Structure I
Amino acid sequence: MAIAPRLLVGEMSGKVLGDGLVVLPGQGNTLSVATDDGVIVLDASGHAHAPAMLAELRGHTDAPVHAIVYSHGHNGYNASIDLWDAHNAERGEPAPRRIGHRLILNRYARYRETAELQARMACMQFPTRRTVAEVGATFGLYDPTETFDDTMVVTTAGRRVELIHAPSEVDDAIALWLPDDGLLAAGAATPGSTIPNIGTPLRTQRFTIRWADTLDRLMALDAERLLTEFGPLIEGRQAVREWLSSTAEALRWLRTEVVRRMNAGMGEREILADMAYPAHLFDRPWMRPTYGAPEYIVRDLYREENGWWDRNPTNLHPAGEAAAAAAVRSAIDPEQVLARARALLAEGQAQLALHVLDLVAGGPADDPPAQQARAMKAEACRKLAETTPAYVSRALYRTSANLLDQNQTSWTSVP
């Protein structure tokens with residue numbers, strides 16, 4: 001999951017998982033691992049988390065922090081490296097090693113190039129009173145000092161600590177494997193009590209079958225325990241195997257079903273309307289649509305095989321929004337549109353109301369019907385936010401409503 005401009009702490013925070021194994025209150029379930037070389041920490045997390053993480057760590061051990069492992073390259077997961085360096089310096093110890101997959105360097109280069117975009121997307125996905133600049137200031141990017149391609153042994157001193165490339169939510173994700181303890185901390189590959197967040201609305205593609213293949217690789221480790229990124233600790237070889245295998249099975253089922261419909265000539269919206277998700281695959285605690293959603297994955301699968309065209313010739317070379325809105329306005333009675341949208345809202349059909357309101361809502365800022373349409377669209381968004389299970393959709397409905405409340409439709413107006 002991308003970083004939120006608020007405190008997100010994993011379900012297992014503060015739990016001791018064994019001798020020298022403690023879950024710190026970081027961005028998700030941040031694991032600290034005691035070795036004879038010192039402590040290895042999975043993700044330094046952000047500045048809002050680091051003080052509590054260090055306090056929790058020092059409540060268990062006075063050993064030096066030997067290394068910080070980057071579970072993946074999303075903004076915020078290792079934004080507080082400077083605080084951990086300062087902590088070691090105050091103790092007269094060298095800065096921790098920083099270890100990540102080599103593809104993080106590409107991601108960080110892209111994030112630096114699109115820094116304002118990343119902050120704008122965070123403001124949309126995680127509603128906040130902060131400005132774009134304030135949110136962007138929390139995205140500290142510290143390149144790892146050591147990288148690897150497929151596997152890496154961090155240390156064997158007292159406890160073997162291995163890293164495994166685990167492309168899933170992102171291509172630079174890794175899993176931390178402790179074979180001596182039978183414990184797998186799979187990071188972004190196993191988010192927790194939600195379906196894998198593939199196809200989330202604001203992010204780049206996440207490649208469904210690549211994720212399933214990673215789950216197969218992790219399953220082959222035969223771990224006794226699985227620490228998920230934000231959810232629970234899965235205990236017992238059979239339980240871990242079921243968690244990983246059933247998730248992979250569901251992802252492959254989605255691929256098969258989407259491809260079948262694409263081969264039949266269906267477009268994206270036709271596929272979305274035609275899909276049904278079998279309970280034996282999707283009615284599981286770890287497949288709930290609480291952050292991701294099956295529909296997101298369907299859309300991501302469609303994007304893997306199709307271009308941007310939605311099969312509507314109107315959208316091949318569209319007119320600008322203002323010109324298109326003026327043309328539509330000239331062909332309809334705005335008052336009838338607004339009346340129909342009000343009726344749909346009263347009937348509890350908020351999504352259909354949005355489709356109707358779009359006939360008018362793109363009009364000029366000083367146009368009274370357009371102003372009314374934007375206000376009603378905000379109301380419809382808030383109604384959908386109350387009933388939609390997926391967190392990201394709820395957040396985007398709310399931030400869209402906030403924008404419409406300002407009589408705006410362009411995100412360039414966000415401060």
Structure II
Amino acid sequence: MKSELRSTNLSRLTLARRLPFFYGWIIVAGGFLGTFIGGGLQSFTFSIFLEPMSSDLGWSRTALTGALTLQLIVASALAPFFGKMIDKSGPRLIMLVLAFVGGAVAIGLSQVKEIWQFYLVFALAGMSGGAGIGSVVTGAAVSKWFVRLRGRALAFTTMGSAAPGAILAPIVTVIVFTYGWRLGWVTMAMLFWIVLLPFSLLMARQPEDLGLLPDNAKNDEEVRKAYVMRGGLASSTSWTLSEAIRTKSLWLLVLALVMGGVSTSSVVLHEFSFVRSLGYSPTIAAAVLSTHASTALIIRPLWGVLLEYVPVRFCMAGVYIGSFLAILILLNAQSIQMIFAFALVYGMSIAGHAVSHAVVFANYFGRDHVGAIRGFVTPITALASGIGPLIVSLGFDQLNGYYLPFAGLAVLLFLGAPVFLLAKPPESNNV
């Protein structure tokens with residue numbers, strides 16, 4: 001086993017020397033694939049399975065959405081472990097194991113017949129989704145490789161969270177509504193095993209492990225100048241987890257992310273069904289979902305560049321206000337044009353959410369312990385993201401409609417914006 005690891009390390013060192021570009025972009029590509037394929041067990045694609053599985057198996061939407069909540073609880077419990085492992089050993093082994101697990105989970109989901117089986121299998125999805133090869137691992141890994149270009153690097157990485165809606169949603173919709181939802185899950189398994197599994201071998205902990213420096217800098221002085229050029233937007237010193245916990249900044253960030261997390265996870269999961277409830281076909285609903293996701297995908301690099309020049313708290317406040325306005329459009333939609341207007345406005349706004357979320361912890365607390373800090377925060381924010389869709393499902397089942405639950409989501413986004421503005425970067429790590 002040790003000889004195999006040495007062989008893999010030598011291969012990465014050789015590749016890093018021969019590439020015509022910085023090896024950090026390989027890490028970005030791996031992060032993109034991790035969030036893209038891991039996201040196939042969540043959010044965008046899960047929303048497409050919601051209606052046919054409910055109809056075929058006789059399970060309520062609340063029961064189905066409850067499994068997503070369970071998945072996030074499992075992911076939350078594992079996040080601190082994965083975060084510390086990223087700081088110590090890097091993402092390669094985590095992604096390798098969980099790519100295999102993710103494929104096995106998708107195969108298991110294709111075979112469920114009882115609700116307890118669905119919950120049992122979906123609990124394992126918490127490993128290969130949000131905590132494992134989702135934002136905790138990929139975001140922390142990429143943050144270690146970039147300083148000056150961190151915004152755009154994480155923008156490209158987090159494009160993977162929108163890509164399932166833009167790329168997978170139309171394909172999975174055709175498969176699910178033509179051949180059945182079971183084949184849809186088998187399709188997801190193939191992505192884990194054929195695409196993500198081999199690419200995981202290329203991942204590395206930080207540039208120093210391959211004899212490199214962040215942003216492909218030539219020496220430590222270039223790295224120092226990169227922090228100076230950032231003008232205080234990124235911390236040049238690294239806070240430990242215990243130091244970060246004692247700052248007001250961390251807890252204001254957590255509060256704002258909780259408020260936004262309840263809303264963003266709920267919209268992604270339920271917008272397909274919301275559009276269907278208005279009387280539109282699965283094709284139209286998938287097109288709205290794809291428009292939202294495609295817009296977010298296209299716009300996200302612009303948010304990344306913006307985050308290299310504008311404080312992250314201002315960007316995140318803008319994300320929340322834009323998302324609030326988009327939901328208002330949806331709640332008052334009287335035509336198909338207004339529904340697609342919602343998708344465009346929401347896509348442009350929410351494009352900045354994942355990249356801002358990924359950037360903020362490294363910018364505020366440095367890159368050395370960003371995995372541990374994100375791992376600590378994730379159980380709190382992920383729980384909110386899991387509770388939101390469940391509350392909306394309960395609201396739909398009790399009120400026979402989505403209007404009031406979505407109005408509540410809009411209010412949370414509106415109130416979350418000023419909380420983000422109050423979350424200023426910590427001034428010193430002498431705490």
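Bear in mind that the values in this text are calculations on the coordinates, not laboratory data. Predicted model only: the values in this text are computed from it and were never measured. Cβ atoms are built from the backbone, for glycine too; each structure is taken alone.
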Structure from which -13000 was derived, helix-only ellipticity at 222 nm (-39500 (n - 2.57) for each DSSP H run of 4 or more, over all residues; to 500), options I, II: I
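Ranked by relative contact order in percent (Cα under 8 Å, 6 or more apart), which of I, II sits at the highest value?
On the way: I: 12; II: 27.
Sorting by relative contact order in percent (Cα under 8 Å, 6 or more apart) in descending order puts II first.
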If you rank structures I, II by mean count of other Cβ atoms within 10 Å over residues 13-20, which sits at the top with the largest value? I
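The value 23.2 for Kirkwood radius over Cα pairs in Å was derived from one model only; which of I, II is it?
Numbers: I: 23.2; II: 21.5.
Structure of origin is I.
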For distance in nm of label points 7 Å out along Cα→Cβ at positions 85 and 245, which of I, II scores largest? I
Entry that produces 1.7 once distance in nm of label points 7 Å out along Cα→Cβ at positions 29 and 53 is calculated, selected from I, II: I
On distance in nm of label points 7 Å out along Cα→Cβ at positions 37 and 373, which of the structures labelled I, II is highest? I
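Thinking of I, II, which structure, once P(r) over Cα pairs in 5 Å bins from 0, in percent, for residues 61-100 alone is computed, gives back 7, 23, 32, 21, 12, 5, 0?
Considering all the candidates, the number was obtained from I.
Taking mean count of other Cβ atoms within 10 Å over residues 181-188 for each of I, II, which is largest?
Ranking I, II on mean count of other Cβ atoms within 10 Å over residues 181-188, first place is I.
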As an exercise: Cα Rg over 2.2 N^0.38 Å, for residues 277-388 alone, calculated from one structure in I, II, equals 1.23. Which structure is it? II
